[in-house]
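Scrolling down, you'll hit the structures one after another.
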Structure 1
Amino acid sequence: MSVSPPPKPEKKKAETLDEIILRLVSECPPGKTVEPSQVARVFREDNWQGMTREVRLRAIYLAKAGEIAIYRKGKPADPDTFKGVYRLGLPLSS
């Protein structure tokens, strides 16, 4: 009588930065935004500081695609020209 090995547990597919950004932004209450460092920490708990540039690049891409908005001082910012501290949120409703 042969015994089959137990099934291997399914590996969870790691979320991409885009998926993390979209999930965190969509989970925010209306009018609230997400800090880019929060995205980096979810993606990589250790050494998350090294992810800040990549988070910024992915946020710009998603903002240009209309998926999210980049906010500076509480107002939507142009993804091509914003500088400094920023936050991520859902685009304002028209």
Structure 2
Amino acid sequence: MTVTEERKHIEMIKNPGRWHGPYLPVKRRRTAGGMPDVGLILDPRCFVMDENGPMTVFETNMWSPDFANCPKHVYLTPEDVVIAGWEVD
């Protein structure tokens, strides 16, 4: 991912008002050509969450989300989300 692409993903994660709903779909490729991991970041303004607190990527899809039973990845900043390989889908 280029620096320009990283900045674009970080800015989108930082601005839930630009999302198309209460969550932002993200993906992460672990291997070239492999199937991506898919996840959702929830808009803290729509839930009882601290807007400036850590953010969680719920490793689930938007068509049948299972927030209670899916793997969760917690990051302190949007930059940490992108460093971990997640990008806006």
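Points worth noting:
- Which entry (1, 2) yields the derived value -10000 for helix-only ellipticity at 222 nm (-39500 (n - 2.57) for each DSSP H run of 4 or more, over all residues; to 500): 1
- Structure from which 1.00 was derived, FRET efficiency 1/(1 + (r/R0)^6) of positions 41 and 73 (r between Cβ atoms, R0 = 25 Å, to 0.05), options 1, 2: 2
- When semi-axes √(5λ) of the Cα gyration tensor in Å is computed for each of 1, 2, the one that comes out at 35, 15, 11 is 1.
- Of the structures 1, 2, the one that 5, 20, 24, 23, 14, 8, 4, 1 was derived from, the read-out being P(r) over Cα pairs in 5 Å bins from 0, in percent, for residues 17-64 alone: 2
No lab work stands behind these numbers, since they all come straight from the coordinates. None of the values given here were measured: they were computed from a predicted structure. Cβ atoms are built from the backbone, for glycine too; each structure is taken alone.
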